[in-house]
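Each structure below is given as structure tokens.
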Structure P
Amino acid sequence: MTLQESLRALPPDQKLAIVTELWNDLAVSAPLTLPSDELAEMQRRRDEMLADPSIAIDSDEVWRRVDGD
């Protein structure tokens with residue numbers, strides 16, 4: 001059995017534990033480096049929201065849009 005097959009055979013709680021450990025390890029060992037154009041877009045959006053806070057949406061609205069309701 002391959003590693004991939006072994007991982008697929010695990011129950012969801014064990015898969016989540018493995019993903020969490022890998023995610024935490026990545027956060028410590030390999031800081032995320034975004035391309036400069038993505039950083040610039042994030043800054044532009046942040047500045048736009050700070051200039052007009054009325055355009056911000058709350059988490060309920062975010063999930064409504066994600067779920068397509």
Structure Q
Amino acid sequence: MQLERVRPMVLRGTFHAYELAALTAAARYVVESAPADIPPESLEQLASVLADYDEQVRNLSTPAETAEGS
């Protein structure tokens with residue numbers, strides 16, 4: 001995993017698929033079964049990040065599609 005600061009509040013990350021899968025799974029677990037002491041606003045923000053992630057994944061093309069389109 002590598003993180004790069006692009007601007008003061010913007011980071012760029014490079015992950016292996018398994019690293020990103022682990023982070024995403026942990027985030028989904030928290031959203032779906034969080035203890036009562038986690039503020040609802042935090043859960044809403046995390047759910048929004050996951051929704052954005054899911055949309056981006058749907059927009060990705062597979063390596064086979066990329067190779068065929070070249």
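If log10 I(q)/I(0) by the Debye sum over Cα atoms at q = 0.16, 0.18 Å⁻¹ is computed to be -0.94, -0.97, which of P, Q is the source?
Considering all the candidates, the number was obtained from P.
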Label whose coordinates, when helix-only ellipticity at 222 nm (-39500 (n - 2.57) for each DSSP H run of 4 or more, over all residues; to 500) is calculated, return -20500 (choices P, Q): Q
Computed 2.9 for distance in nm of label points 7 Å out along Cα→Cβ at positions 18 and 58 - originating structure among P, Q: Q
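Each reported figure results from applying straightforward, stated rules to the coordinates on display, with no laboratory input. Because the structure is predicted, anything quoted here is derived from the model rather than measured. Cβ atoms are built from the backbone, for glycine too; each structure is taken alone.
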